[in-house]
Structure P
Amino acid sequence: MTRKYVMILSICFFIISVCSTGLITYADKGRPYYEETGEVVWDINTEDKIIALTFDDGPHPKYTAAILDLLAKYDAKATFFIIGKNAEKYPEVVLRSYSEGHELANHTYSHPFKVSIADLQKELRQTKEIIYGITGFSPVLFRPVGGNYNDSMINAAVKDGYKVVMWSWHQDTQDWKQPGVKKITQKVLKGSKPGDVILFHDGGGDRSQTIKALEEILPVLKKQGYTFVTISELIESKQQKEQVQ
């Protein structure tokens, strides 16, 4: 048996071993495939000046509330990807977000970076039940933790009735790193274009920089003629355009 053949067998064995564990570790298929199936959304191609603001890892009684105040001030709608255990702690914030017309989405129960498919489905069910118990609304959107996904994960989420939502590659503010208000603001304003999905965080740490950045971002984009919509509204806009064509 040649050394090359042994190496190939070893690689095959490793792949089989990883797959058999059910752990979510990497993306099997690329963006074009999933955009074609419609199972995963990053952003949409449109000339309409619409943008989707998204917030991960909340709710938080201080930061989410401050963000909701800003959104109301600028007549902006957003999508909140909620962690179930946080929703249990702060149901009043979840209810306020929903009552004010924002979209609630699933971001797992405990925010695990590595999880089996069975445990992922359990976490999605937990968070869905919590959100429904608070609002009477069942989320239909799911964002993977850290943006990590693979075929098995997508299949499981779709089977459970979810559409998977990522974000525009050029609109990851990385606000969780607390890079400074200026960097967050410049990242969004320099890259903004119709159909973008912008990634922010309203939980998981100190989000005061995010709030201060939004105080600058929202009025500028609104002055440029942008309307802030939910992810479902963004998707609906695309579907309506396709029907017309």
Structure Q
Amino acid sequence: MAQEVLTTTVSLAVADAPAMSAFVARPARTGPLPGLLLCQEAFGVNGHIRDVAQRFAREGYVVIAPELFHRTAPGFEGRYDDFDSVRPQMQALTTAGLEADIRAAYSWLLADSGVNRDRTHSVGYCMGGRVAFLANLIVPVVSSASYYGGGMVPEYLPRVKDAHGSALFFWGGLDKHLGLENPRALTDALRAAGKSTIHVEISDAEHGFFCNERPAYNPRAAREAWALTLAFFRE
């Protein structure tokens, strides 16, 4: 039987930046429950991301999805067929700004009385895959799951030694945006640092395979990745 889910929007104070809105989804039942930082695609905290947040909430997580474009375009929701409107928002992001946003959202999870402070995770898709792993580097999450995240190589390679928790990565074998060299470089760096990781390459999946609103959606790959992500977080 599916759990009832409650949703709301909260406003978070961020150092040296305008307040950041965040979508929150949680089970109606009381906790303490595991917390989850959900990192958006480049298209914003849109209907798809809000749906994913509620899916995780039905699995028993308190989920917060911060709006990472709050400095340049609060409330932004881009269209999947109009990347030109998305590009300026992505280009305005900085690592320092993302770290401040992560810390604000993570602090909200820790402050919520219904969250088990020792069982927090991060997950992200596309651009958010990068942010979810960055969260692993700067706050003590138990684990992170990154779906086809770009921009981690070469910037994050010297920092992988700082990973707090286990890391799960999904890559599409047909991904023309990232190719396979960047995932391999990240894998090698994590192995050299002795970090606990799982790398999953789905041979017939393209970039964006998890999103059911994108042409690249691959239902089988999405189902398998979802099941593995849930199992990974539970472990």
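Every read-out reported here was derived from the displayed coordinates using simple, explicitly stated rules and does not represent laboratory data. Note that the coordinates shown come from a computational prediction; the quantities given were computed from them, not determined experimentally. Cβ atoms are built from the backbone, for glycine too; each structure is taken alone.
With FRET efficiency 1/(1 + (r/R0)^6) of positions 116 and 212 (r between Cβ atoms, R0 = 25 Å, to 0.05) derived from the coordinates and found to be 0.25, which of P, Q does the value describe? Provide the component values of the computation, followed by the final result.
Working: P: 0.05; Q: 0.25.
This value belongs to structure Q.
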So if we calculate relative contact order in percent (Cα under 8 Å, 6 or more apart) for every structure here (P, Q), which label has the highest result? P
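Could you figure out which one of P, Q the value 26.8 for mean count of other Cβ atoms within 10 Å over residues 52-59 was computed from?
Working: P: 26.8; Q: 20.2.
Structure P accounts for this read-out.
When mean count of other Cβ atoms within 10 Å over residues 124-131 is computed for each of P, Q, which one produces 26.1?
On the way: P: 20.1; Q: 26.1.
This value belongs to structure Q.
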From P, Q, which structure was helix-only ellipticity at 222 nm (-39500 (n - 2.57) for each DSSP H run of 4 or more, over all residues; to 500) = -10000 calculated on? Q
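Who wins on mean count of other Cβ atoms within 10 Å over residues 132-139 among P, Q, i.e. which is largest? Please report the intermediate quantities before stating the final value.
Numbers: P: 14.8; Q: 24.9.
When mean count of other Cβ atoms within 10 Å over residues 132-139 is calculated for P, Q, structure Q comes out on top.
Out of P, Q, which structure matches 19.1, 71 when Rg and Dmax of the Cα atoms in Å is calculated? List each step's numbers first, then the result.
Details: P: 19.1, 71; Q: 16.4, 45.
Answer for the origin of the read-out: P.
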